[in-house]
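Nothing in this text is a laboratory measurement; each read-out follows from the coordinates by a stated rule. None of these values were measured; they are calculated from a predicted model. Cβ atoms are built from the backbone, for glycine too; each structure is taken alone.
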Structure 1
Amino acid sequence: MRDGVAEQYTRLMRAGWRLLPHETTPDARVLVTARGLRAFADGFVSVLLPVYLLSLGLDSLQIGAVATATLLGSAALTLGIGLIAHRFRVRRLLVSAAVLMIATGLCFTFVHDFWPLLVVAFLGTLNPSAGDVSVFLPLEQSVLPQTVSATQRTALFARYSLVASVLGAVGALASGLPVPIQGMFVVYALVGLGALALYRRLSPSLEETHSSARAPLRESRGMVYTLAGLFCVDSFGGGFVVQSLLALWLFQRFGLSVAAAGTIFFWTGLLSAGSYLAAVPLARRIGLVNTMVFTHLPSNVLLVLVPLMPSLPWALALLLARSALSQMDVPTRNSYVMAVVPPAERAAAASVTSVPRSLASAASPVVAGYLLGLSAFGWPLILGGVLKGVYDLLLLGLFARVRPPEEA
């Protein structure tokens, strides 16, 4: 089975390279490949983290606290990077983040007590979510538009998200392998080592262009702050259903095994991956903002309905249907932010819109853990779906007429 997962991982990674738009530079391939590697590690960690913490004797509230600490730490680090990113070369920052990822994996391998784990979770790069909320994301997003033409920007962001989703799904599937859980955190550190090697391959030309084209927010400040506030609402809702806590709910409500949960998240990841590609032609037809809202809102209705289902098959059917819709807003959102701000302010905009998302998503897992400790009904799923639906309506009302250049 291990050989099969490894073979599937290699095949999908190669497919991700071929799926990139024709006009991309080699730097785009490096960034997309590194994103895929990190997503693979996030995939199995998000499933195994609650199991590992339960095996150490932690309760639901403490598991939620660890998840919150990871997100708070990511937010603090991303904020710090956002304030100084225009002074440093992006390759140096990405390499440093990869070193931190290696250290995080090694610490989780050998640290077993709650309070030390909480500190490591805050300082490290561990991600309890199926999506990327780490410091890597705004750094990569700020330079991706430089590796492709404006007409292919959304397509590149879709492939970037596609590779991440597919490899994250494979990582979730790998969580069911019969290996010690601590061994998977060693794999996490090795993935960080692979990411470090990739980031060191970024070309000097990208560094020079990016370094000379970065500045703090000025012209786009008001728009970026408004978008950041909206993303904050969305992420606060999303924090109630990060993959680690969704796995915990499935364990509690239906008594699922780790292998079964990993298989479920594998298929939800694949469905999300397909939605990234579907978002590109849809965005060309109805626009980026409309694509974000009119796919995301129905997915949140499905999320609210999941806890109301009387049996596991019905709950899984809604979760799978939601996965086919819920992530179409990811490449379109990233492309939209990079399109409506001046190129010189992209690095700052990427960080400023990422930090509130990380902070907001950090506040809700501990509440979700507390609610799951009181009842296995699934109140976190309902709260998350309602809040994310509010975000959709606000985004449509405020930005439906703010179009990127290619839609003007």
Structure 2
Amino acid sequence: MAWALRLYALATGLAAPFAPALLATRARRGKEDSARLAERLGRTRLSRPEGTLIWLHGASVGETLSILPLIPALRLAAPDISILVTSGTVTSADLLRRRLPIGVPHQYLPVDTPQAALAFAEHWRPDLAVFVESEIWPNLLLAIRRTGARTALISARLSEGSRRGWGRIAAAASALFSRFDLVMAQDDEMAQALTRLGARDDGRLNLKLIGEPLPVDAAALRLAQAALGTRTLLLAASTHPGEEEQVLNVFRWLKDRPEAPLLVLVPRHPARGAALAALVVAEGFRMGRRSLGQAPSGEIDVYVADTLGELGLWFRLARLALIGGSMVAGVGGHNPLEASRLGCPVVSGTYIENWRGVYSGLVEVGGVRIVEGEAALAGAFADALTDPAALRAEAGRAQVYAAGFDGVIEGVCTRLIRLADAL
């Protein structure tokens, strides 16, 4: 084993006695689930199911959402298998609690000490461990391999910083990445980066381009439609600090138009709801907040939708959706296809490096508007009020483009099931 991995195992082993106190501190800050801290140490009250077990892991909300379409496809292809899903954040766990099918348990990923990793690996003993995107924890990966599990890294993506970091410890990177039995990168550039780190190249897969339309609660949809009436809804979805201020500046010039549009802000992290609501009030808007049970009534200018898992509702209601993470540097954008699958017209800023390939395809078919700055965004929002037919045509082209990714998941699941020796 590379010296860097031995040093990492030694350091994390020495730190293990301090893990419970650190986790308790994080729980007091709302960053851990205090009732489930044992899972973070590799312990659980759940029993391992009999037969073949496939373990799927995604770090946070985006990755876990991309995992969800795999589950019914795996079960359809191999009805006798069991599936375990893990994630690492409280927000993702809350989302999975509501979205996982019955019979598919969720566990928190253990912290990467040798002790916690071994406890998790020896209890669950998965036949196949599937890691999505970039979560590479050395102790856990090595422990899982020692139990005899096959391993897959799919929809793989490493940030530029991660690539540089692994490149500085090339022997350790090769010792880890070469242990994967299946590696499917998101694109050619990522595949080349991973092969330089010692990984194999088994083709391309970006799970975030695949999936069913986001779900919606039918009763919530009826209530929101009744509250809106004929009012036009402009949406800013998955927003981050710095771009909400821009959106509010733009909306200031639109709110008093005869159409009396409603602006709905959906922060990427719902925990920011209180701070965002305070910003809206400070900017002089009449504000409603979903987490407080308030409805998007006619007395409200800006509605803060600070609840988790309801983008499917707002995309169905919006005349136009700004996809957040794209108006400020450092985020890289978010998935526009979630809106496109529901026929919602899309506008985006220019900071979309994580989704550049998808946006290029949407631009090519005329299915998205890319805007730079507040003035251009104001123009797109104004068009939503005056030319909805053009936006519907754009949304239709985008919806066709999004449908072009369907059908990929069945082939991927077949490869995973064969790797788990379940076929």
For which of 1, 2 does log10 I(q)/I(0) by the Debye sum over Cα atoms at q = 0.19 Å⁻¹, for residues 126-197 alone, calculated from the coordinates, equal -0.94?
-> 1
Distance in nm of label points 7 Å out along Cα→Cβ at positions 102 and 390 computed as 5.0: which structure among 1, 2?
-> 2
Which one of 1, 2 has helix-only ellipticity at 222 nm (-39500 (n - 2.57) for each DSSP H run of 4 or more, over all residues; to 500), as calculated from the coordinates, equal to -26500?
-> 1
To which of 1, 2 does the computed value 25.8 (mean count of other Cβ atoms within 10 Å over residues 134-141) belong?
-> 1
If you work out relative contact order in percent (Cα under 8 Å, 6 or more apart) for 1, 2, which one comes out largest?
-> 1
Which structure, out of 1, 2, was percent of Cα pairs over 28 Å apart calculated from, if the result is 41?
-> 1
